1. Out of I, II, which one gives -2500 for helix-only ellipticity at 222 nm (-39500 (n - 2.57) for each DSSP H run of 4 or more, over all residues; to 500) as computed from the coordinates?
2. Work out the source of 18, 38, 26, 16, 3 here, i.e. which of I, II gives that when P(r) over Cα pairs in 10 Å bins from 0, in percent, for residues 30-109 alone is computed.
3. Of structures I, II, which gives 0.95 when FRET efficiency 1/(1 + (r/R0)^6) of positions 166 and 198 (r between Cβ atoms, R0 = 35 Å, to 0.05) is computed from the coordinates?
4. Among I, II, considering only FRET efficiency 1/(1 + (r/R0)^6) of positions 38 and 118 (r between Cβ atoms, R0 = 35 Å, to 0.05), which has the greatest calculated value?
5. If P(r) over Cα pairs in 10 Å bins from 0, in percent comes out at 8, 36, 40, 14, 2 when worked out from the coordinates, which of I, II was used?
Structure I
Amino acid sequence: MSFTIAARGALVVGALLPGSALAAGGHFVVDDTEVTETGRLALESWYSRASAGNDERSAELAYGIAPGGEFGLEGGRERVDGEGADRLGATGKWNLADAATEGLGVAVVGGVFFDTDRDRFQEAELFFPVDVPLGDGRAVFRYNLGWSHQRDADDRDVATWGFGGEVALLSRLDLIAEIHGDQRDSTEVQTGLRLHLADRMTLDAGYGRERRDSEEDWWTVGLAATF
């Protein structure tokens with residue numbers, strides 16, 4: 001989302017899926033169920049540029065604080081019609097069921113986000129990612145259902161949703177696609193390729209657009225690494 005499913009320009013943080021190439025995250029909004037390994041640090045950064053000339057730079061750090069749990073910090077800067085806006089966020093994620101051992105992954109994710117320009121908390125969210133491995137494990141279907149409170153002109157609660165899929169095309173190349181939105185009828189689609197540069201480093205290239213407005217689209221490049 002730029003840090004939530006409910007808000008355009010917010011892209012939810014995801015963690016790398018240990019032992020598998022199938023792990024959403026970074027600029028992909030539909031989150032997976034896995035968390036960063038205990039004691040390790042995952043870094044993700046990405047740059048998005050829209051057709052109208054607006055852009056966004058974002059980065060996230062996630063630390064595995066315990067088996068099945070992680071804590072994340074996010075930062076981003078958007079430029080819309082020449083005006084810059086900064087945003088900070090903190091998230092927590094807990095794995096409730098492991099897809100690798102139980103055949104179905106379930107997690108709970110929560111976050112709060114601060115608007116530094118208005119000097120106030122702008123949004124809070126809570127959602128549940130689910131992973132469904134398919135076939136021999138080379139593909140996964142995932143969906144997110146949740147809630148977001150946004151302090152905008154409406155200052156109200158909205159239900160959020162997202163559906164996505166990921167498949168390993170080659171030994172080092174994955175294809176990811178997703179659609180997500182909220183009850184205010186904001187719907188976006190995004191697809192991209194993920195190249196595994198090394199054991200714990202990936203490079204993304206993605207394309208997204210508004211479902212009902214083909215003229216509103218954007219390109220994204222992202223880099224992720226775990227230490």
Structure II
Amino acid sequence: MRKPILLILLFISSTPLFAQFFIAGGHINGGLPVLRLEKEVGKLFFPTLSGIALYEFQAQPIQIGLELSYGVYGTKLEVRDDLYPGFSENYRIRRNNNYTSGMAVFRYLPSMSSKVTPFIEIQAGANYLYSRFKIRPSFFEEAVEAGIDMGDWAFGYKLGGGIQLPLPFIDGGKLELRLNYQDGGSIRFLTKGDTHFLPDKGDGEFEYNPRQSPLQLITASMGIVVYDAFR
């Protein structure tokens with residue numbers, strides 16, 4: 001599946017057409033696990049915010065571009081007094097599980113003349129999941145330690161589509177509703193309950209129990225895009 005998607009994107013990007021205009025916008029996205037990922041994490045919710053920029057070709061029902069996404073799919077706060085041997089002061093450990101992605105986008109518009117504009121979409125790129133922690137005495141104080149517990153990336157692709165509805169109060173603006181299926185390569189990552197502190201082991205250390213699965217998600221999106229955004 002990976003090779004045909006990359007060939008399509010390469011072909012479109014190398015076609016000698018002239019640009020008509022640019023489109024830019026943003027989305028709120030929510031993903032639910034399916035297949036192997038659902039077996040691994042259950043109904044864990046994957047929310048993201050994304051920004052998209054597209055390039056529409058003259059007299060062609062084709063758009064290509066890029067979408068960048070970021071979200072936090074789990075966070076955990078602990079207050080402990082046994083993090084550092086010989087000290088009984090309370091420290092806050094905040095750990096966020098982060099989801100980022102960058103995808104090349106190809107869209108085909110079956111109808112360009114109607115007020116409601118449907119589109120078919122293919123995306124291909126990479127997902128990066130990482131868990132980051134901060135340790136500090138209180139919420140208002142600087143972190144005494146910060147770092148990444150675990151990070152991994154994998155190839156990903158999305159197949160789906162949606163519709164665009166005109167927004168009369170924004171010049172060139174459209175409300176966009178979209179549904180995608182995502183799959184790709186296997187990736188190692190942590191969820192909220194996969195990290196444990198073992199105070200009795202050595203001077204104290206963290207134990208990790210990572211998950212491994214493709215990021216197989218059904219993702220619904222709602223956003224606003226603006227046509228001819230950079231005129």
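1. Numbers: I: 0; II: -2500.
Matching structure: II.
2. Details: I: 18, 38, 26, 16, 3; II: 15, 25, 24, 20, 9, 5, 2, 0.
Answer for the origin of the read-out: I.
3. Numbers: I: 0.95; II: 0.05.
Only structure I yields this read-out.
4. Numbers: I: 0.45; II: 0.75.
Looking at the calculated values, the largest one is II.
5. On the way: I: 8, 36, 40, 14, 2; II: 7, 28, 26, 19, 12, 6, 2, 0.
Derived from the structure labelled I.
All of the numbers you see were taken from the coordinates with simple rules; none came from a lab. Just so it is clear, the model here is predicted, and its values are computed rather than measured. Cβ atoms are built from the backbone, for glycine too; each structure is taken alone.
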